[in-house]
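K.L.:
Some structures to go through are shown next.
A short reminder: the numbers here are calculations on the coordinates, not readings from a lab. Every value quoted in this text rests on a predicted model; they were computed, and no experiment measured them. Cβ atoms are built from the backbone, for glycine too; each structure is taken alone.
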Structure I
Amino acid sequence: MITGKLTGLRAVETSDLEQLKHWRNLPSFRRNFREVRELNNDNQQKWFQLLQNNAARDYMFSIVDLKDNSLIGACGLLYINWMIRSADFSFYIGKDEHYIDDKGYAEDAVNLLVNYGFNNLNLHKIWMELYEFDNKKLDFFRNKFNFKIDGTLRDNCFEDGRYWNSHIISLLREEFEMNKK
């Protein structure tokens, strides 16, 4: 387990799948994900099997509260491109349906995963795609971790009866190192 001050990151276990599926299917969460379909047990099992099969390319973790080792969310570095050393960042705090919390769990867990990506996996860039209405994550990652907007994909999401832009945001290793100082 990778441990921080409040959270730990550990491999996703079979026993986590039901809770992760529940959080993943919350309409308030699902609207922010690229995969918008509600997941059933078969989908969740296939996803878990895919994680096992793509272990060299996808690093997915369960986030646990170190006080009681309870599951509070999920995060990962996915679709790793080893040539350019980049990864797609996936993250949410499911506990109490926070998505991104203000109790320090999100900040601690993101710091753990970003540090792991840059210092253990030797990544150069960590990026994510966020819809323009996902202000919680956009503000969090830009303000707390200094992610930059690389570009905007126009009308890239259909939600609530209209099209929305999505932003590609990223953090480079040297920016992360500068932020730590």
Structure II
Amino acid sequence: MLSLVAGVRLGMPAEETSARRDQMEIKSPAFGQGRAIPAKYTCDGKDISPSLTWAETPQGTKSLALIADDPDAPMGTWVHWVIYNLPPATRQLPDEFPADERLPDGTIQGKTDFGRTGYGGPCPPSGTHRYFFRLFALDTLLSLPPASTAKQLKAAMRGHILAEAQLMGTYRRKGR
């Protein structure tokens, strides 16, 4: 049975979620839940990744993964960031996270819909779009090569997700 508690989907019985509800909450000092993402983190600014933070992860977490995407894109969901095999003790990603495919701690980045690894900020063609930053606690390290896509990551995570948290920000380009 999956439960949705305070925006966190946990793969455990509902009666167990209250003890763990704050273990998978993702935040950003750059913007709050449902708030506008500052232009600095978009194609209209420096196009750097925002800092993201989270607290404890569930017992048994072997790695973390993150997917950031825009479900409001005209051609379907647009993937802005794919990261996997983050060490389980990781509690934040800093502003301007490097775009390297592999990092010294074992973190791997996948390919975005911009055709490259690393973060690609919001750049909606028109209107206000929503951007979801989803963090996953996994019970395994993934054997995916660098530059794997979000679709490949989702398939590899199937059956290994211990917990999930999400942060949603919005962005609208000026004059559009």
Structure III
Amino acid sequence: MATERPNRLEIGKIGAPHGLRKDVHASLHFAASEALSRAAHVVLVGTDGPREMALRSVRPHGRGIVLGFEGVDDRDAALTLRGARLEMERSLLPPLGEGEYYLVDLVGASVVGPAGPVGIVTAIASHPSIASLVIRLVDGRTAEQPLAPHWVGRVDAEAGRIELDNLDGLVV
């Protein structure tokens, strides 16, 4: 059974204010993404819930980017954004190619191995060198499975199913 896809996708996180200015640093989950350069607005999700923000500026800075938002007029206002999830409407992102999927679309997918059911994906963990599936195993424990071709045989995000070739990569 296919899982319902969210209308918005988390594309990064808001960091510290940029110097003494009203802009903020942001890190993107996919550093090469150019989606923000074509966006007029984003949604920031912080402790006070989601809020739509109009983008004033987007520019590269080091390994991340610096964002400016309409209505954020000083460093104190910029500081309140720190730690917020940076989300965009799915419709504003580039179309996916054949066999491609957004990692968030794997949350809720069933995971099966050579011997049968393994569990359900509950989250995605982004590590510096690889993304991993966080899986609630059939016995209730939690494990991570790196998304690497020598362990993951087939991913069908549309059907909500991930097939593992073996369980050697499963970290409990």
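K.L.:
For distance in nm of label points 7 Å out along Cα→Cβ at positions 48 and 80, the calculated result is 2.3, so let me know which of I, II, III that is.
P.N.:
Only one of I, II, III returns 2.3 for distance in nm of label points 7 Å out along Cα→Cβ at positions 48 and 80, namely I.
K.L.:
Of the structures I, II, III, report the one carrying the highest value of relative contact order in percent (Cα under 8 Å, 6 or more apart).
P.N.:
II
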